[in-house]
Structure 1
Amino acid sequence: MQRWSPLNERQLVVLRRIGAGEDPVSGKNPELAATVYALRNRGLVATPRHEGVWHAEITDAGRFYLEHGHHPDRPEPGTGTAQRAAPVPGPRTPDAPASVQELIARVQRAGGTLKVKEPDEETRAAYRRVIHAAKQQGAVPGGMRLRHTGRNAGDLIIRLSDGGAAEETDWNRIRLGARDKVSRRPDLITRITDDPGLLTVSDEMRPRALGLVQELSEQAERRGHRLALSRRRRPRGLFLQVGNDHQITVTISEETEERAREPSAERGTYAWQRVTPQYETVFTGRLRIELGLSSHADKREWTDGRVPVDRKLGEILKAVERCVERDEQERLEQQRRLDEERAQWEREEAEKRARWERAMAEARRLSTEDHRGRTLAAALDGWTTAREIRALCSELHVVAAEADDPERAAEHRDWIAWALGVADRLDPARNPSVLGRFEFVPKEADLRPYLGDWSPKGPFREYRRTDEAPRDVNDAFRELSWFARRGRAQWWRR
């Protein structure tokens, strides 16, 4: 493997995690050690040690890989090693792509998933060589992965995906479904022949039933469908593949009926004795085809009558197509309704969020205004109280100066000094911290009184206790100026 070879999915996830730096990777993550060492060998990360424990750090080459999708040392297409590796070795069939670029273009034109139905061995081998060359040359678009299934048999499915969780789930569904399906006609007939239980028919009717399977498969292919068989047999067994999304169960059987069994001659009976008839289930020689169609089907089973069921295959396939078309129309209609409901829900949510944001903006304004009013009113109370204290101190100073008792005069001066200190702390002109910051960031508790039943946490309703009635933003009390709501200065109660 070259230094510039593309990273696998696990390596890319770990490199992104190291590059983001939000969830550190270190020796405390032993499950990631092998991946980190592989990245370090390519120069994408470094592992310096701190206090005896290595810590993974992304390098410039690692950042380059995350940004461009390939290693900075990778040779440019058309030069050096890439030029020598460009030709795809081995013979090429007309249906296989001539180059790696053509393969990538085909997959992208197919919407990211290219399906080649039952290719012959040469075409299958040619595709495998081109896929291998694309991975070796690093020609896969950055951040994408090239996958394929059907290496040796069945449909060859090639997919270009980003390797996300949803893509991984979808790819597993496609991969397992392709491996489970047998649709090539010789293989299909061989498997049915080897497993008689797939067709519930008598030995005399089995050759005709096998011919019916072959004819149904041929006519289905001419109409763009495929008759296939599940290797697991359950839950589908034999089914008709219509398009990519519709699989319809096909049951081919022989009708049976209950017939009275002839009484045994070995057991004698009296003329007056009543004999209870015995019944047995026997095949009738009439074949029946039953399809697992939905409720939109006009008919679900066809049986031999005046016209044998072999001559009704065209009618059967047309009925299948009509039912599938109705199912698809219902699916599209249901999807349309879901889209409309989703759009309506999104519009209602957007309107609700807009109302909540307007309520939040008004609540912030009112809360800020009230906070500033209360702060300024408290500051005015402090300023007024400070002036009154200083006036009182002036009179005490005169009393102390005229006092005949020196001890009494000293006590007055102590009170004057302490009271002037209190006045300085209350006076916003001397102590600006009383006012605090002009900018105010309301908290949730500050906003709730102005939000009605809105929650400050998001655009949804919130329970309110009955004794916590919300304030009316148009209350006449709010129309009063902030100083009209002040009481008498009571600084000692604060």
Structure 2
Amino acid sequence: MFFLFSLMVEAQLNPQSKKITEKFFPEFKALEDITPALNKKRGFTDYRELMAYLVKYEDKYPEHVTIQMIGESQKGKSIPMVYISNPNNKDKIKVWMQGGLHGNEPASTEALLYLLDKLLTDDSYNYLLDRIAIKMVPMANIDGYEKQDRFAANGLDLNRDQTKLMAQESVALKKAFSEFNPEVGMDFHEYRPYRRDFAKLSSFGITSAFDAMFLYSGNLNVPENIRNLTNELFVENAREALDGHNYLHHDYVSTDEYGGEVHFNQGSNNARSSATSYALNNTISTLFEIRGVGIGRTSFKRRIHTGFVIAISYLETAYEHMEAIKSELAIAQASKADAIVTSDRTVYEDTFKTIDLDSNEYIELETTFRNAGQMQAKLIRERPKAYIISASQEKLIKKLKALGSHVEILSEPTTLEVQTYNVIAYDRDDMPYEKMNRQTVKTELSIEHISFPSGTFIIPMDQRQSNLIIEVLEPEAPNSFVSFGVLETDKGEQLPIYRQLN
């Protein structure tokens, strides 16, 4: 079985995979050869080609396109961000678009390059720019993309780095996102259709049946109206657009083993990845996974077209519902809901449509789902008025500012009634995860009157990023500064973070 999987991950060399492609994922030949990769027979768009392509449109459409460098990759290559809109005085809805965060997902970048052309050259689409302002980062992980590797140059997965911000690319992207402060956030990816766990399922293994999967957050700190608006309006419209091209779709699933059984994890609630990180900024946020990792240029035009169809659908939805979206986001920002520190996925049995490798037919696979779209709260705390952080913790403050948080500083010594975090249970992982030794803590809150010196940092919760602040500062939260080991601690210690309730 493992030998079968080894063959499948190089799908373009697998005769069985060729049959699957011809039957279920035929090429979309009508796609125009516009982008750099589509104008060559091998490989994908490299950095030089990317820059030449972007500059071409900036030169030709100077009133509509502006290129800004938002930072550098670890190997010193400037990261381009493209601003796209019509030069009018109309109110706009701001849309963030990102591709290539994983360097081995080339259709994510190519779909955005194709979209750029169509928004500027095709009358069917350029009206969208009358009411939409786009900031697009087509190749977020340049170093990884140049060698078609998932990771950044320092080995980090940039979509596991959205809260700890250990890579300079992560900091640059997060600062650019926060400064733009978009109402809609879109992150384009590709997924691996032949997974190791898939080789263990059915009689002879399976492969994914879906052209695209949608990953939108089930995190309970994301206001419910944002979660509903994302799924019931934006994702639903995109589902219908994909149906119009007979492209199959599903909410995003990955696999993992639990007690020796392969289970399907559906959705996400992790602030360390973009779908939830964006949503915690009160942004309509979705990460799109298109079938593509490990299959080279197989069905490449179909993959690009899938991303393009989704992108246009989201832009059309934003254009048509701009006022309602802005109104719902204002309601979300005014929410004073309790802080959900930890939660669990709902677990249930269901069937999953997939392609059986033995019969080369669709089957309904009976499996166990762990659904992040149906989270159950475990640890709930009252939302504070503000968090207070000791003046010594400048490293945390730097990360909070990169995340877009507003930070105030005490100008003189002040005594405040606060809740303190006292660590009563502690465990530290021996094996690093994403270059950090993770910590698991349990804290006990107590009320104290503390005299804070001048220079102490105040993080008010009356700001758009308040839900993300909860995720990084509540120590038990699974992607907090404490849980990732950014702030090291131990049993018996009091954390240099405090909660001000009144």
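Only the coordinates and a few stated rules stand behind these numbers; no lab work does. Since this is a predicted model, take the numbers as computed values, not measurements. Cβ atoms are built from the backbone, for glycine too; each structure is taken alone.
Okay, here's what the table says:
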item: Relative contact order in percent (Cα under 8 Å, 6 or more apart) derived as 7 - corresponding label from 1, 2; result: 1
item: Structure (1, 2) behind the derived value 15.4 of mean count of other Cβ atoms within 10 Å over residues 309-316; result: 1
item: Test item: helix-only ellipticity at 222 nm (-39500 (n - 2.57) for each DSSP H run of 4 or more, over all residues; to 500) calculated as -8000, pick one of 1, 2; result: 2
item: Given -0.53, -0.77, -1.23, -1.30 for log10 I(q)/I(0) by the Debye sum over Cα atoms at q = 0.05, 0.07, 0.13, 0.14 Å⁻¹, calculated: source structure among 1, 2; result: 1
